[in-house]
1. Which of I, II yields 34 for relative contact order in percent (Cα under 8 Å, 6 or more apart), as computed?
2. When volume of the Cα convex hull per residue in Å³ is computed for each of I, II, which one produces 151?
3. Assign the value -1000, calculated as helix-only ellipticity at 222 nm (-39500 (n - 2.57) for each DSSP H run of 4 or more, over all residues; to 500), to the correct structure from I, II.
4. Among I, II, considering only FRET efficiency 1/(1 + (r/R0)^6) of positions 22 and 62 (r between Cβ atoms, R0 = 25 Å, to 0.05), which has the greatest calculated value?
5. One of I, II was used to compute Rg and Dmax of the Cα atoms in Å, for residues 30-69 alone, and the result was 10.5, 28. Which label is that?
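Values in this text are rule-based calculations from the coordinates and carry no lab data. As the structure is a computational prediction, the values presented were derived from the model and not from experiment. Cβ atoms are built from the backbone, for glycine too; each structure is taken alone.
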Structure I
Amino acid sequence: MTITMSELNNNLQSSLPTNASNPGTIQNGDLMLYGSQTLVLFYKSFSTSYSYTRLGKVDDTISLASALGFGNATVTFEFEQKEKEQ
């Protein structure tokens with residue numbers, strides 16, 4: 001899925017199912033849904049009182065802030081299925 005993410009709300013064309021809770025602390029690389037139409041990819045860690053639906057996490061966050069920290073960004077999300085351990 002490729003979308004243009006902006007610094008504002010409602011960046012999705014349609015609503016997604018939610019299961020929101022307050023994480024207390026946002027971690028750099030967290031991918032969450034705010035409401036049902038706002039996808040958020042966090043590039044800084046901080047405390048929060050807001051509720052989000054946790055979707056996933058970016059593993060390699062070393063350059064995330066410099067890549068996403070200014071204006072709009074076009075982001076491609078890909079699902080990687082891990083092989084089962086034997």
Structure II
Amino acid sequence: MLFGKGKAGDNFKWKNILSGQVGGFGALGVKEDFRETGIGMAIALKATETLRQRGFEYSYLGWTWLTDWYGKIGYQVWRSYRMSWKKYKS
């Protein structure tokens with residue numbers, strides 16, 4: 001699914017903190033047997049190009065650990081978060 005401020009309305013998660021024409025897409029997944037074949041990269045490139053053709057200046061990805069992989073097509077870390085949890089006593 002592609003997201004975009006002004007294009008997808010309330011479906012855009014961070015519309016109140018990002019300025020400009022910003023679009024993005026959700027997590028990609030490729031079955032393990034088909035990884036390392038270029039399928040995932042082709043999907044990411046197509047999504048990025050589609051957003052560009054729709055007039056978005058910037059594209060974002062949410063919630064990925066694959067920063068080096070997406071970095072191959074120009075994505076950079078904008079913000080990071082630390083995972084945490086609380087252990088409750090029984």
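1. I
2. Working through the options, I get structure II.
3. Here the read-out was taken from I.
4. Details: I: 0.35; II: 1.00.
Largest one: structure II.
5. Derived from I, not from the others.
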